[in-house]
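Listed after this line are the structures, all set down as structure tokens.
Bear in mind these aren't lab numbers, they're just calculated from the coordinates by the rules spelled out. Only a predicted model underlies this, so the values are computations on that prediction, with no experimental measurement involved. Cβ atoms are built from the backbone, for glycine too; each structure is taken alone.
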Structure I
Amino acid sequence: MGVMKIWYFFKGYVIIRVEGLTLERFLNLAATNDIYLWDISRESYTVLQMKATIEGFKALKGIVRRVGCRVEIIDKKGLPFLFYRLKARKMLGFGFILFLGIIFFLSSLIWNIEIVGNERVKTEEIIKILEKEEIKRGIIKYKIDKDYIKYLLLNEFDNLSFLSVDIKGTKLLIEMKEQDLPPERINRDVPCNIVATKKGVILKAIARNGRAVVRKGDVVKEGDILITGVILDEHSQKQILVHAEGEVLAKTIYSHRIDEPTIKTIKEETGRTYTRREFKIGDKGVQFFKGEIPFKDYIEEVEEVKPFNLDIDLPIKIFVHQYKEVEIKEIKQNIDFLKQASHIRAVEELNKQLPKDIQIQSKDVKYYLKDDILSTYVTFEVIEDIGKKQIIYGN
């Protein structure tokens, strides 16, 4: 769409308003005659607003007469109209052409390299690899070979399952997905213990190899040995190291707390606004208007102004900061509704924490109200296998 906007900017186009009772027939005839109209919006039942090329607008005259509609030009956009206005002001026209040339030159460079999806691979490492190949900020984007970048990174990192390279405006976007690494397996010939991964109350310990050192009712903490791989030979009384195998089921606790204020603060707009504009190059910005914001309480909205409505990312940006005055009001929330919402949120958070293959034994919910804060505690009591293998070193 950005390319089309640039094309129509060069060719010139008009914004028109069409009024009449046969608007659908007007649009059908325009389509039949291959007249391209875009950004069509309805102002009322009898009025449409749209954009058309200069040639398209001229071709619409015959259709307008046939359907009995009325057409008026609201605005004229594009280079042909700008050149016409600047015809008598040559220096201003020259400056405009120079400015336009600078913009298009800057838009042909890469000003930002964004890497998304990497968790274990550091962004700095990827940037260093790219810089060795002279792929960095300031490079002309038409010199970038996307297939070569994919080959380079896939060769360098073995744990990537997906990689895409794309150029969006002046940004080089690299999206990747890393392979999910399976838990480290210990060779069955290597001696190991089975230890606790978390605190819990033992319900059952089944040792298929090695010896269980915990019983039902024992309380263990993270790191405690549950099934030992060190056993005593009955005949020689010597210690033998084995690869422990088995399951240890324990009762464990998962809990989550949510605090919510019973008195909610809201910001209501008064309708008064204050505007500042900012000219920014890279990370440095200069505001055109300084001074105090004339409101005590306000919300700020920032919008980037695109030159000539062109959808391209440039290092030079203009932002409009709009400050909207607000009145701060306090509203007392319904306690029953707040309890229900907090309960649901706490359960959702706990479900994210729970591992697979567990059995939920019970759920407990408690509420406490203090200093206008409602605290919701949700606790799950679950049964799970808390054992993991740990290599025995030394001995």
Structure II
Amino acid sequence: MSANIPKGFLFSTTEAGIKYSDRQDMALILSETEATATGVFTTNRVKASPVVLDRKRLRAHKARAIVLNSGNANACTGRKGMNDAAWMCRAVARHLNIPEAAVLVASTGVIGTPMPMDRVAKGIENLVQTLGKATVEDVARAIMTTDTFPKFISKEISIGRRKGTVLGIAKGAGMIAPAMATMLCFILTDLAIEPMALSQALKDSVAETFNLLTVDGDMSTNDSVIAMANGTVGNKPLGVKGREFKRFKKLLFEVNDTLARMIARDGEGATRLVVVRVKGAKKRADARKAALKIANSLLVKTAIYGNDANWGRIMATLGASGISMKEELVDIAINGVLVAKSGMATGRDEAAAKAMHSEEVVIDIDLHMGSGSERVYTCDLTEGYVRINAEYRT
């Protein structure tokens, strides 16, 4: 894969040996000019030190740099963890001669282990010395934990006579659940966008992408989606109204939607992406609740892994979701094959099972109760998930 880098952004990566050996595990993102910035973070009541720090700093909606690490979450590390997160920002600021308040930090990895600050300090020195020499893919790889491939995408957009780029870099494979997922994501653009407009666009996009994504139903302490817009292309700053802002929001959705699909496809041990689509609910909230219940069902996910078109498990999960529904109205299709009509078998399970031999499985459910609909991304569940998580700290 390749991606365009928005104007005015520089990257570097290094091997600090925080947890992993013989691989890059720290990265630095720098905007050469002050950028408008915003973020959306985990709603878990247990929040990692980087999340606590970044939330406070982003109240000013300004940033210049983000220092990143994998292998250690710096979560549940007490006062030392907060001091370490602040020190990382301070060290970057000192080396680059920029305000400390303009530096953010993001970490991912093992919870409850203090940061190895001697290795981190050396890593930061290396990052500063090699700034501008890393690629987008280098950064995406440096933040991977149990991911099997780097996740990034860029798209271009014309605003008047100016052409801007929106780049998304993400990581995530396990401990993924809505509000948000165990993931880091960084959105970088050279467009000029007003703070409130960028905040609204990011919040709305996350609601429709990362908050409709689940691998295992477990919420992380470190989820962070941070957006930076440095305005290098020189367009008139986008506000919350107007056609061009709507176009930007649409593009941002496309970027984050692609990243969300990548994360679901790369679920720990997973063999395929699963899309659950519910329509005909009394209200959208019901459709969302039902889709998430199905997407998190261990029985449904294991059946998909086994290419078993076991629609009975889907029906049972619907009934357990607590939404308004009538069994005799429900239709269920798997990869386009109708396996249940009006709550009864159609006799097409074998055809559906054959259709499931694909990299993507789509479950369509029509409740025939109203106009509410929703879509959720997930994956199947395999022995690999158990193995990865049983050995994660060893």
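Of structures I, II, which gives 18.1 when mean count of other Cβ atoms within 10 Å over residues 41-48 is computed from the coordinates?
Considering all the candidates, the number was obtained from II.
Quick check on the output: 69, 53, 36 is Cα extents along the principal axes in Å, derived from one of I, II. Which one produced it?
II
On FRET efficiency 1/(1 + (r/R0)^6) of positions 129 and 161 (r between Cβ atoms, R0 = 41 Å, to 0.05), which of the structures labelled I, II is highest?
I
Determine which structure produced the value 1, 7, 13, 12, 8, 7, 8, 9, 11, 10, 8, 5, 2, 0 for P(r) over Cα pairs in 5 Å bins from 0, in percent, for residues 17-168 alone, calculated from the coordinates; the candidates are I, II.
I
From I, II, which structure was helix-only ellipticity at 222 nm (-39500 (n - 2.57) for each DSSP H run of 4 or more, over all residues; to 500) = -7500 calculated on?
Attributed to the structure labelled I.
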